Structure P
Amino acid sequence: MASGMTVSDAVSKVFNHMKVRQSSTSKEVKKHKKSVVFCLSEDKNIMLEEGKEILVGTVDDSYITFVKMLPDKDCCSALYDITYKTKQKKEEDLVFNFWAPECAPLKSKMIYVSSKDAIKKKLTGLKHELQANCYEEVKDCCTLAKKLGSML
């Protein structure tokens, strides 16, 4: 990769697991991840950030919990599994979130921008991407759904 970033196999594996929503038992559904956050290791490896995931059904408002996981003063990338309504039907999609708050150090922003393409190349079939620079842009699930064409 031109940026020198590599994506860990765990990132691809969790993405593929999240995009397949078919589970036969309620026990399997509870193991399904609603969101995950990615971080960069010191050796330029994009990996899952430990402790920064939400499983389906583990919290009352998973989106609010997801937003609270975003760092106040640093960048990160994340996936969120959203359900929303359009004029035609109910949609379920994965959204790739690129979080770069205004107060994040310039070096961090540059590193995460260069990692963005490396991640997206591994996440084949991804339809939605959101770049946010402040909490106002991600404040609630309705805000996100409207950006995706929802009729909420």
Structure Q
Amino acid sequence: MDYAIRKDEPAAIIAISTAVKIALCEKWERSNRLSIMFIMSKILMGMRGLVEQPEKIKDLTKLIDELFDTSDKPLYNNLIHQFSSTKLMGVKEVREHISKMRDIYAQLKKINVVILETFLVHYILNNLPPQYEPFNISYNTHKDKWNLKLDRDYQLQ
């Protein structure tokens, strides 16, 4: 049934076409017709008005791709919301909190949302609970800058 999707339409039949060529054209036309009918049967009745039924299955699939092209904006919004709302819930979960923030950072980086690693380190440190204030002060008074790589003991380097 998917022959018309996989193969280009053969040249039109002419008076001197061979039986093999005619059979190939008929196979492609049948596959094209069945593929269109199948896909159109899966489209909700209310949506069918948005999709004009083309004569070729490749045109239909291209049209559907254009109509239902997704945006990365919901993913951006979701990740940024997670990033800004993730809070450390308990003193014992610092490692998990840092790992979660690193994961969100990595996902944002994959979709070209740029957050500087220096900002992320400061953001994590500034969102630690009051029990970690001496830790934060210690970081701010040292010349060394930390990154997000975790060593075997799960401490920021």
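Any read-out appearing in this document is the output of simple, stated calculations on the displayed coordinates, not a laboratory observation. Fair warning: this is a prediction, and the values are worked out from it, not measured in the lab.
A few comments on the model shown:
- Source structure (of P, Q) for Cα Rg over 2.2 N^0.38 Å, for residues 85-140 alone, computed value 1.36: P
- Parent structure of the calculated result 15, given that relative contact order in percent (Cα under 8 Å, 6 or more apart) is the read-out and P, Q the choices: Q
- Given -9000 for helix-only ellipticity at 222 nm (-39500 (n - 2.57) for each DSSP H run of 4 or more, over all residues; to 500), calculated: source structure among P, Q: P
- If volume of the Cα convex hull per residue in Å³, for residues 45-116 alone is computed and equals 144, the structure in P, Q: Q
- Top of P, Q by mean projected area of the Cα convex hull in nm², largest first: Q
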